[in-house]
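Asker: Below: a set of structures, written as structure tokens.
All of the numbers you see were taken from the coordinates with simple rules; none came from a lab. Just so we're clear, the structure is a prediction, and the values are computed from it rather than from any experiment. Cβ atoms are built from the backbone, for glycine too; each structure is taken alone.
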Structure I
Amino acid sequence: MQLDPFIRDYRAFMDELVEALDARTTRFYLDTSLLMWLIRLGSAARSEFIDWCVSRPAGTVRVPVWAAHELHRHLIRGTVGANVRATVSETERKLDEFVRLAAERADEVVCKARGYTGRDGYVSEIEQSFARLRQLSKVVNDDTGLRAAADQVVVFVNKYVLATDLAPIVAALGQTGEFRYSHLMPPGYHDKKDENRYGDVVIWEEMVKDLFEAEGDERRHGVLISRDEKTDWVSSAPLIRSDQAEPHKSNRDLDLDVTRAHPLLVHEFVARARGDRLYIVHPGFLASALDYAARKSRRASAIAQWLAAAHRPDFLGRLAGASLALDPKGKTARSSDVASITDIVIPAPPARSGMSFAPPAVNELMNPSGMAETRAYEHALPTEKALLVAKWIEDLKSESLSSFRLGRIFADLVLAANAEWATQIPAVVEQLSSDIDAAALNGIALGAITPAYFDRYGELLRRPNAQLGGVALLLERDRRLEPAFLALKGYLLDAAAELPYLPGSGRGRVRYVVDLVEGTGNTPRVLRGVRIGDQSALIDPLLSDGPRRLSRLFGRRPDEGCTGLELRTLVGQEYLIPPELLGTDHDKRHVSWNPSAGLAMLDTGSTGGLSALADDGENDGD
């Protein structure tokens, strides 16, 4: 048996793992926690994982019989949905405790010093956050997709499940199971569940048997993919050597980790299974390794949704594998020095009194002299990007960088396909709200939202940018940013923009009419027309089989239909209208549509902002 080194080389480990993942004979074993995660996962990420499994050579992806057995038990019990509901409930309970603590601790003087209107204003925002979490939780708690996801995973498991005879394994456990546990012999000795105490050992024995019986004399690598910590399967690195001068501890949030299979398991794997190298990996780390392999070989990544689902959004640009691929020999910032974009803390300057918000002309706002900051971010190592953001914020506070320009930088990062920024702009604005004055905060907001509607020359975009438009709708809910939205409204009115909903207009109701052909019995009502304002938004028939078809937009067949709420939400998303401003009369109805039906294009140059003739790929701006 060979012991693992105390200090482990991260780059060498990643290159070794990528080599094993690429090998055509490597066998991948999926445990129960991974299969349950697939059911819980969003459909796009789940499809990417399954597609990756299907792309592997035949016979190399395996589901142990015991893992399939455990999955069946959990499906019958409804464990996936119950676990999600339990987590949401615990989160709400913790926030409820925070609300109570905040109400106790809130002091009028401290609240005003931190930028709130006083104790009442601070507590009101806390209560609003709690109510918002309750609303957000409804999405996480919604079991609508679990049934279809479970069916998809069951079909997948049935295709890849092993045919192991469990009887000899179970019989041997009567003699060996207790010995393994009492002598801390991996795997599974940390498992305290009486009803499935030896489950990990059974899965391990299936892996050993499967590898031993493989055809040919070639020694194969084995990879167990698991969502569990598997602390009794692995040997974690005390220290890691990366591009830093000195060895350091791991940072699992950024996938900067070297976790190997337990030395005794490796010994068994080689001796009993005739195996070569053994790995136990989390699906998030596996996605990082596959993404690193794609970057290294200059291939397009096919696991973007899977990677995003497995990590916090603001960590994506700073994963350790990305920095290896971008600069194999360059020095990176130490992980201990790198903060999350939304965790950067910089001392606030003395408070500036008054509100002096003077927005520039739209062409001046949209055409700053170059965008050196955006280019610097694009070329920075992932571990350096948060430090760049901190520098920009320092420059803002020292008044060497204008708030309008900082907002433009944030918007340009979104336009340059930095995925994390589409979700991080509202969080950064919220973080800065207590550190800068109202005028600067509105300047950042205006700089970030105007590029949703105008190009770099200050000319109106024919079709607004959907990602930045979504950011604008979210920020518009913040009353502190009303001056920024009034300025944006002025820009749009001056440009004679035709929009179904004009930002900054007071969030008044938008006329929304749904015309349904009544069905018979329990059959869904067929959608005959949708009107936004005075314009028809439903095109039927839609001549081309394009992305505007409702079947494409919903990702389902007309006979499957949708709810009126889903239709209202889609209309809001497609036309940049806050969905709550659209009528709710049909929310609970089951709606179908003609196969050729589609939605008109959002077009700022057409009457009412909608055009049935606009080319979906056409845009006059960036």
Structure II
Amino acid sequence: MINWSKEMTASVPSAFQAQIKRNGDKDMLAEKDSSGEYVAKTYRQVGEEVKNLSLGLAALGVQPRDHVALMMSTQPNWVISDLAILSANAVNVPVYPTNKGELVSHPINNAGAKLAIAGSEEVFQAINEVWNDIPDLKTLIVPDGGKNSGTIKEVMENLPGDKEILEMQEVKEMGKKKDAEEPGLFEERWTSIDKHDLCSIIYTSGTTGLPKGVMLTHDNFLVNVRQMMERVNIEDHFINFSFLPLSHVLERTVGYYLSMCAGLTIYYAESMDTLADDLAKVAPHHMVSVPRIYERIYDRLVGMMEEEGGLKKKLFYKAEEVGREYSRYFAENKEMPFSLKFKYNLYDKLVLKKVRERFGGRLRYTISGGAPLGVKLSEFFVGLGLSVMEGYGLTETSPVITHNLEDRLKHGSVGTPAPWTEVAIAEDGEIKVKGPQVFQGYYNNPEATAEVLEDGWFYTGDIGYIDEDNFLFITDRKKDLIITAGGKNVAPQPIEGVLVEDRYIAQVVTQGDKQKFLAAVVVPNFENLEEYAKEQGIQYNNRSELINNEQIKQFYARRVGMLLQHLPSHEQIKRIKLREEEFTMENKELTPTLKIKRRFIFEKYKHLFEDLYSEDGDFIKVEL
């Protein structure tokens, strides 16, 4: 258990400096080098880089309370940049590294940032494309060697006199010079931070409209870290594996700040493509993920077993069945029959242990957030012997409000409230929360703030209920509720959750507002569908031909009907349309936590949904 002394609660930089004193020679951050091997930096080494960069920012004119934009993929330099900004007593304004156009210019303009740190040439290009639309932005810091790269070099040749581009190392050298000129400035800056000072403005990934700037203090973040550590067993030798966007509050608080405050080592995935190999190589003790990643892992395991066939396939499915039964007893805190214990131990040795080794063999638990995990995935991973602590929160709550525990969980729930947190259900079913992790309001937007904060309560916009054991269950977003022509209220997320658990379905977007029935656009899991087509001898030249094949259409008509047959008639999807392309974050169709931007998709693909309700439309009638 961490000793929460004053230095651990004063500010994020104060907590970091405390860890340098305690764990100076311990590895803090590790990433792959050009040879593909992981190379680590100690807390003390990171501290030196943070000091130099922070003083370099001061040399560039960054003053206390100034806002600095940070647009970078998840990597050690994100952490170093964040700590440097905060240690200058400035405010970090993270921008998602995949954003383009107005989603880049808006947060930087709205926050009034005069300086931005770009983490790659691609990010530099995204900022440069809208730089003329950001009049206050004068300085861009790029990676070392960036000035010699094509785009950056070309831009510098025609750079106006009031703008400058500097490499990271140049700024650090400026910091060293600043330290010689004003010794003690670094300590003066970070020690002057009050815990209630603004730490970050995080622009929400909202499913509609321009993002709003969520104002979070140092105390918001550190209290949320402490709330987690009060109930989660973390040992100081643990390794954390990081791959989610640090620009998102989930990875930042639960992956980065929590690990730093506990004195852990953080290893970073090279990319999403190398995730499986990196995971096996690092062999972490814990990590943070979103349901879409768990879905991919599960689908890949099932696909491999289907390909193997024979005894291995039979053993895997039997082990999965036994594991699920085991997980239900575990979750319900019931005494397990001897016969089930015996079978579980047997299949653990034969199958489950080998599957866990794919995660490195040391993974004690994972934390899931950002979207509903679903009962099927929760049961599978707990049955596998991996504790998946599903939680719930928003950017506005730093983010954790509730979460399941290793030894106290309910499948399908998002757990019980964090310490010092009140959760209640409003008369209309909306979840509201009160606690020290709740944000200070939206930056420069008092009207939006007033809409969600009332008498100390934050109204989340989510619909849910609390059971007799104080576990919270989320049913849907309030604004996503479908009201059919018959006046029935339908929550689309649980329906879509059932469908995407199927190995042949990757994504679903359901419509039905003011309509007589529900309809949906379905994106198949093409890896598994193509394998099915091969088994059935179905000939096709491309994916478009595949999803328009009558046999495939009937396959999905039966499958969707079968998966939803347990639901009442008004919650069953009557028509579907198969879509060749996945909805992606790059196309602004998903949030950074991979949630569907429902209204954006409805507008962008209006013709698809209109077709579903046209009597002569190109749709598939679901077999109910």
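Asker: For which of I, II does helix-only ellipticity at 222 nm (-39500 (n - 2.57) for each DSSP H run of 4 or more, over all residues; to 500), calculated from the coordinates, equal -11500? Spell out each step's value before the answer.
Answerer: Numbers: I: -14500; II: -11500.
Considering all the candidates, the number was obtained from II.
Asker: For which of the structures I, II does the calculation of FRET efficiency 1/(1 + (r/R0)^6) of positions 59 and 235 (r between Cβ atoms, R0 = 35 Å, to 0.05) return 0.30?
Answerer: Derived from II, not from the others.
Asker: Suppose you compute Cα extents along the principal axes in Å, for residues 83-178 alone for every structure in I, II: which one lands on 36, 30, 25?
Answerer: Only one of I, II returns 36, 30, 25 for Cα extents along the principal axes in Å, for residues 83-178 alone, namely II.
Asker: While we're on this one: Taking 25.9 as the value of Kirkwood radius over Cα pairs in Å derived from one of the structures shown (I, II), identify that structure.
Answerer: II
Asker: On mean count of other Cβ atoms within 10 Å over residues 251-258, which of the structures labelled I, II is highest?
Answerer: By mean count of other Cβ atoms within 10 Å over residues 251-258, the leading structure of I, II is II.
Asker: Further question: Which of the displayed structures (I, II) returns the greatest value of mean count of other Cβ atoms within 10 Å over residues 75-82 on calculation? Intermediate results must be reported in sequence, preceding the final value.
Answerer: Working: I: 14.2; II: 24.2.
Once mean count of other Cβ atoms within 10 Å over residues 75-82 is tallied for I, II, the winner is II.
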